[in-house]
Structure 1
Amino acid sequence: MPENLLTKEVTFNQDRLEAIIGDIMAEARSQGASASEAAISIESGLSVIVRMGSVETIEHNRDKGLGVTVYFGHRKGTASTSDFSPAAIKQAVQAACTIARYTAEDDCAGLADANMMAMNIPDLDLCYPWQLDAETAITLAEECEAHARATDQRITNSEGATVASHQGFRVYGNSHGFCGGYATTRHSVSCAVIAQDDNGMQRDYWYSVARDRNELESPAAIGRRAAQRSVKRLGGRRLVTQQAPVIFAADIAGSLLSHFIRAISGGSLYRHASFLEGQIGKQSFPGFVHIYENPHLKKALGSAPFDSEGVATRERDLVSNGIIESYVLDSYAARKLGMETTGNAGGVHNLLIDAGGYNLTALLREMGKGLLVTELMGMGVNTVTGDYSRGAAGYWIEHGEIAYPVEEITIAGNLRDMFMHIQAIGNDIDLRGNIRTGSILIDGITIAGT
């Protein structure tokens, strides 16, 4: 276990944490629980913000926590503690058992099925500790912001540059006899600056994030990119209300897929709160669209060997040839729907969509005339109906090239129609998150302006 995941009291290695899980299971059995599960997490990190050349924030965090869930048949109780002493653990189990004894039965409550547990836990290369001290972090943040401010004289202000490094360790076990754990790291550098000219001010940002600090973009490159994006937005105009094709830039296109995942997630489905309810086996995207989950990508930000119930994760199709093949389910939702868990307790793990042959420049040429969206605002998305309406900013495209920046507009439609009207997916894939996609071109979206 990485050295700077030490707590004030004692070093916790994986063997000790697994032993604590075993103690919790034994205590739950002794108190009459028919089944139990527990998860332990330990995290530490450092975050530094430099603004206008001065240190604004230095934040260290070091946290640990333990959650235990017990079942008395189909009655469930949960408790948590940050104290790992035997007395505190016993008290947490007692509290969970007390809750369970007075909770109404739920036929769908319980552990995931024993045969779904992860029997072999692969090493996914997720932990690259960075022995980052505050002084080094400050130097890197200063470098990032200095390059942003020096890029163009129209950069007049800054929201700051941030350097952050976090690492953690998680262990989960249950009364099936499963117990597993793995360490992760996440490092990032970001910068946001403000550009100004006679027409007003514009703000934009850039960032880089990776498991391995050696795979981060340089602070200088991040600062310059943030400045260039801010300057490029100066002189933004509004558009006349119209219908037009829209390209969602790769770094925001993932939001469209996140709406799709929410709509096919168990909680939305068994509550009858999804416009995609009952759509397995039906066409919801054009035939070229392939959306899949690959939880075992080495070093990827969304990788995980098992979900938060211990169920083995696996590569699988969610959409193939434009047809929905599977939902996103944990064991509770699966039972509510009369189905089987998909290993998604806690969410999806590395969602990918196949790219086409176009980079963003070629995608703009393919569109010819329309809107390139680079920023979305507001949360006007209704998963029950699929209605979509969000504030946006970006660039108007003429003859396949950027004509001018646009602002203060709204884009609207229905996700069911938007998914079916996808025209192309770019190969400019953004790797900085759990959803990996290129830019997405969609035809016939309403743009509300003047």
Structure 2
Amino acid sequence: MSEPVRFSQTPEHLRNLAAQVLEIAKRQGATAVEVEVSEGFGQNVTIRLGETETIEHNRDKDMGLTVYFGERRGNASTSDFSVSAIEDTVRAACTIARQTAEDSFAGLADPSRLAGPIIADPGLFHPWDVSVEEACEIALACEAAAMAVDPRIKNSEGSAFSNHASQFVYANSNGFIGGYATTHYSLGCTVIAGEGDGMQRDYWYTSARNREGMESLEQVGKTAGERTVRRLDARRLSTRKVPVLFEAPVSGGLFGSFVSAISGGSLYRKSSFLQDSLGQEVFAPHIGIYEDPFIPLGMGSSPFDNEGVATRARDVVKEGKVQGYFLGSYSARKLGMETTGNAGGAHNLRITDTGHDFKALLREMGSGLLVTDMLGHGVNGVTGDYSRGAAGFWVENGEIAWPVQEITIAGNLKSMFKEIRAIGNDRLPRGSRLVGSVLVDGMTVAGE
């Protein structure tokens, strides 16, 4: 049995290193400074057809800092935590800052918006000592469960198990210092069924902050196998305009496009199809999106953002109308607004459902396309045009009829958001966008 891996740095040492950077930068004349010191370790095991293919271990540490000389700023980083390396890194950042152009929007976050002074541990660190041997056994058993589903499953793209732990401290010269540790585990499997031109593949995975939040290895494998077999004997569709039901594993991508469109970088660059959408009805009136950074064990949970600004729970969309953007301090200043505590991105998003379970959504759709897999990244963030390869099932009279492949679904996100007829309660608790299956009226399906 191998020994469990631990952090090589204590939280106190990371805080001392951060404080050391602040002091050195001040001595070199910086008017403001911010620094993040982090460490992480983990392993990833991949097996295929009962044999171990890869075993990867990683351990890394990093220190990244930004110094300000008035409205000039410079960045530098190092993975060497020795005193001389830290001094050299701070000196490099200061040299860069002195040479850059002034930017009146640059600077630390408003001190009044910072979290603290005492920041509670968000409870995202749940160590699970998994040896290499145990990780291999988990992945092997998961693949075996998938292969056992049906004799038509004859090949595999593999099963992978990963576990990772990290910790960080962020500090700035406005008096903020805080940090915490997190863990993340995942297990997935992809298998192949059929022969020749009739082969199909599908997958399933689970991820969580702790061991207890993971689906069982047997369930992951069984689901991967069942999803693969049901895609056998797939057909193509003729081109048509029909309702489309995005299954829960893929529906989050729609809201990822929404987050990108109302995030600061897209807005101040005027490269968003939702420019000036604050207060506007972007979704159907029954749609709400709630940001909650405090969900226990949430993948997007955090008491503060990448600038130390306190996070808060809020309505992002209410009754279809945009209530707020996703802004850090820099983008907020560019837009003449206030930071929303989203430097680094959105936190956990809960999308309201309409009370339908998955079978009820099929009945609500009647006849149309159920999308279970997406290919490519055909989303234009400037115009909202949406076109992606897809696979799934044709639905007749509220029942799944037969599998579909080699099609493209197309529309425009502006109209798609407003044409969301229903959202299911079949959320998957494995990401930061908590949304069930989404039924959209009237998309173009291009096939034969």
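Of the structures labelled 1, 2, one was used to calculate distance in nm of label points 7 Å out along Cα→Cβ at positions 86 and 414, giving 5.3. Name it.
This value belongs to structure 2.
A value of 19.1 was derived for mean count of other Cβ atoms within 10 Å over residues 30-37; which structure in 1, 2 was it taken from? Numbers along the way, then the final one.
Working: 1: 19.1; 2: 23.2.
Among 1, 2, the structure yielding 19.1 for mean count of other Cβ atoms within 10 Å over residues 30-37 is 1.
Given a value of 1.08 for Rg/Rh (Cα atoms, Kirkwood Rh), for residues 286-325 alone, point me to the structure among 1, 2 it was derived from.
This figure was derived from 1.
Among the shown structures 1, 2, from which was the value 0.35 of FRET efficiency 1/(1 + (r/R0)^6) of positions 142 and 398 (r between Cβ atoms, R0 = 30 Å, to 0.05) calculated?
Values: 1: 0.15; 2: 0.35.
It traces back to 2.
Going by distance in nm of label points 7 Å out along Cα→Cβ at positions 70 and 302, which of structures 1, 2 comes out largest?
1
If FRET efficiency 1/(1 + (r/R0)^6) of positions 150 and 166 (r between Cβ atoms, R0 = 41 Å, to 0.05) is computed to be 0.90, which of 1, 2 is the source?
Matching structure: 1.
Values quoted throughout were computed directly from the atomic coordinates according to the rules given, and no laboratory measurement underlies them. Just so we're clear, the structure is a prediction, and the values are computed from it rather than from any experiment. Cβ atoms are built from the backbone, for glycine too; each structure is taken alone.
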